[in-house]
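Okay, got some structures for you below.
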Structure I
Amino acid sequence: MAVVKRSVMTLFSDPDDPYCHQVRFVLAIKGVVVDIVNATANEASEDLLELNPYNILPTLVDRDLTIYQASIIMEYLDERFPHPPLLPVYPVARAKCRLMMFRINQDWYSQMALITQNSEDNDVVVSARQALSDSLTKLAPAFDDMPYFLSNDLTLVDCCIAPLLWRLPALGIELPARAKPVEGYANRVFEHDAFQASLTEMEREITEAE
């Protein structure tokens with residue numbers, strides 16, 4: 001079956017997935033007009049299966065181009081829509097941002113996956129919660145230096161961090177008092193118009209359920 005060509009940029013996005021949320025945050029910051037198609041990896045549409053052989057989300061379709069994997073999509077969007085820029089101009093600074101994004105995915109998102117993919121009473125969950133809390137707390141001073149993460153302006157690093165912090169209540173994590181700079185940072189990002197625009201109804205329910 002031939003894939004229907006789309007005249008508007010299309011994002012196949014799971015409304016409750018943090019990686020999809022990262023991309024939606026970038027799109028909102030850039031003010032890009034996009035058709036968001038809700039999907040889940042377990043129940044892929046025929047269109048998605050035709051476009052993406054790996055059947056992973058998020059998947060972005062821009063005319064004849066189909067790309068997947070959140071970090072690749074975010075960097076493509078930053079280059080495709082350069083204003084406002086979400087990566088520094090200079091190569092060393094850009095490399096540091098990319099390295100931080102890698103560390104966030106390896107150190108924090110991996111712990112979140114352990115929490116969400118295991119049963120509530122599993123020792124793995126308890127250990128992962130503690131590891132994620134400890135890691136965020138250890139880095140807390142870095143959240144207090146500037147309005148955003150080591151920057152006066154939003155960057156792709158913030159687009160990686162914010163969806164995870166938004167989900168801490170659902171993960172059963174309450175940060176200790178010494179991690180207060182993380183909470184202050186989170187509130188600044190959460191109040192941003194683009195972050196609010198990036199939220200799905202399912203994601204809004206995370207905090208409304210508290």
Structure II
Amino acid sequence: MMRFRTVLLLGAPGSGKGTQGKTLATRPGFRHVACGDVFRALDKQSPMGQAFAKYASGGGLVPDSLTVELWRQTMAATVANNQFDPANQILLLDGIPRTVEQAALMADTIDVIAIIHLFVNDVSQIVQRLQARAARENRADDIDIEVIRHRLDVYEEQTRPVLEYYPRGRIFRVNATQPPQDVAADIMRVLGPLRACF
């Protein structure tokens with residue numbers, strides 16, 4: 001199987017990964033897949049749905065093997081249904097890989113050509129964004145301040161090290177405190193030349 005040319009959208013909860021992924025996916029040549037959306041769409045009564053609910057309610061991560069297996073199933077269906085054309089599109093991944101172990105498990109499937117590191121230095125801004133999203137999207141995992149703090153701790157301990165897994169030259173830092181349209185413009189300044197290479 002061919003490895004998918006992939007751009008990772010990496011950043012703390014509330015840094016705008018989903019917003020930017022959806023914006024970029026409106027441009028030709030990109031396909032956005034958000035792992036969180038895949039989990040939230042699961043049948044709540046299914047074993048996988050129940051496992052996700054258990055971990056999400058406490059702000060933890062779903063185990064790596066389950067996460068990657070669900071992602072593989074989702075991508076196989078996405079390609080089979082002609083929703084993603086690996087030969088002509090770049091995959092934008094949001095919410096996966098979240099650990100170094102996930103990155104290693106996915107190495108045979110994704111060819112990471114760039115990592116967009118969306119950074120927000122002000123933790124209070126992240127909290128405000130997540131609580132606003134909770135009200136807007138009815139996201140239970142964004143309401144409780146202690147769950148938010150735990151999610152940020154999990155990001156620092158388990159997800160930030162993913163940046164060390166990939167070559168430094170593929171990592172592009174983008175200030176996510178800017179207005180969304182300015183963040184998108186900065187990302188496209190990175191991705192435009194990459195897309196032109198294919």
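Mean count of other Cβ atoms within 10 Å over residues 114-121 computed as 18.6: which structure among I, II? Derived from the structure labelled II. Determine which structure produced the value 18.0 for mean count of other Cβ atoms within 10 Å over residues 74-81, calculated from the coordinates; the candidates are I, II. Considering all the candidates, the number was obtained from I. Computing Rg/Rh (Cα atoms, Kirkwood Rh) across structures I, II gives 0.94 for structure II.
When relative contact order in percent (Cα under 8 Å, 6 or more apart) is calculated for each of I, II, the greatest value falls to II. When distance in nm of label points 7 Å out along Cα→Cβ at positions 10 and 26 is computed across structures I, II, the figure 2.0 traces back to I. Computing distance in nm of label points 7 Å out along Cα→Cβ at positions 138 and 154 for each of I, II, which one ends up highest? By distance in nm of label points 7 Å out along Cα→Cβ at positions 138 and 154, the leading structure of I, II is I.
Each reported figure results from applying straightforward, stated rules to the coordinates on display, with no laboratory input. For clarity, every value in this text was computed on a predicted model and none was experimentally measured. Cβ atoms are built from the backbone, for glycine too; each structure is taken alone.
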